[in-house]
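Next up: the structures, one after another.
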Structure 1
Amino acid sequence: MKDIVNWLQEKRSLWRCDFIGIAVNCAPANAPQTIRWRYVSGNKSEAYQKIRLKVGRGIAGMVWKTGRPQADEAIFSQPDKLLEYPIARVEALDSMLAVPVTVKNEVIGILAIGFRHTHAFTPTEIKAVVTAAEILAPTLKELES
């Protein structure tokens, strides 16, 4: 786990984001999936540990459901998004980008970055996070097995 936290810290520094995290399914086998933020860097508190999401809820749950990246900006000016994204609320993130971490077309996690100010994600930034998720996939699969 220490290696993955170091990796997150390196990426947070490289991308100059305020927060980076990996959400995974923490439910036992044969139970409905429950998504939690397991690995983070740049967190303001430990409140993220209490967040539990169903597939389709929150930014991580939506990305888990669709299997596609999702970016949201100016979250604090959108009350519906602020309610829908508990990680943005507890970490004061105004802009977020979340991408699926997949193995053999199955989502095994979500890699998300966030900024505590409004930030417009460029295609280059999105590609960098998608590529990082692809590189992360085998390590995350091993850690979560």
Structure 2
Amino acid sequence: MSPKVLARVLYNTFDLPAESPISLHRAVLENYSRFGLIDESYPALIPTLNSSVKGILVGNLSEEQVSRLDEFEGDEYERRTVIVNVEDTGEAVMAQCYIWVDDLKRLSDADWDFEEFMQKRFKQWIEKEMEEIDSSKP
């Protein structure tokens, strides 16, 4: 998950606060692929042999923050325990990752482009997502 998306979901800001205990490390998830979704701006991770996905390992999350992420990801994804390789250290660590469990027919043929998303779609997308989450609260 992008640090900006993470900050928006957890803190309702576009940057993680300086006092946040959250740690971020570049990591690689082996035997998974990331795909775009038809008519959507966000990606899906699915198990795929001999493939890998680069991403961010997020540490020091509270239970409340994990619950907020669960709510944000919704029922299209399932949080599963995986092993990722931290790029800086090469260490393999257990982590939790949101894996696509919805209809595979929704996957596009193309990989999801993070840079394009951040440049062209991020602000509009995250505002819509947060509005939906906030409106569902009692």
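Every number in this text was worked out from the coordinates using simple rules, so none of it is lab data. Everything numeric here is computed off the predicted structure, so don't read it as measured data. Cβ atoms are built from the backbone, for glycine too; each structure is taken alone.
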task: Have a look at 1, 2 and say which one yields -0.82, -0.95 for log10 I(q)/I(0) by the Debye sum over Cα atoms at q = 0.23, 0.27 Å⁻¹, for residues 59-98 alone, as calculated.
output: 2
field: Among 1, 2, which structure scores highest (criterion: relative contact order in percent (Cα under 8 Å, 6 or more apart))
entry: 2
task: Tell me which of 1, 2 gives 1.07 when you compute Rg/Rh (Cα atoms, Kirkwood Rh), for residues 83-122 alone.
output: 1
query: Here FRET efficiency 1/(1 + (r/R0)^6) of positions 35 and 91 (r between Cβ atoms, R0 = 25 Å, to 0.05) was calculated and came to 0.95; which of the structures 1, 2 was it taken from?
result: 1
- line: Computing distance in nm of label points 7 Å out along Cα→Cβ at positions 11 and 107 for each of 1, 2, the value 1.6 comes from structure 1
query: helix-only ellipticity at 222 nm (-39500 (n - 2.57) for each DSSP H run of 4 or more, over all residues; to 500) computed as -12000: which structure among 1, 2?
result: 1
- prompt: Kirkwood radius over Cα pairs in Å computed as 15.8: which structure among 1, 2?
  reply: 2
field: distance in nm of label points 7 Å out along Cα→Cβ at positions 3 and 75 - structure with the largest value, from 1, 2
entry: 2
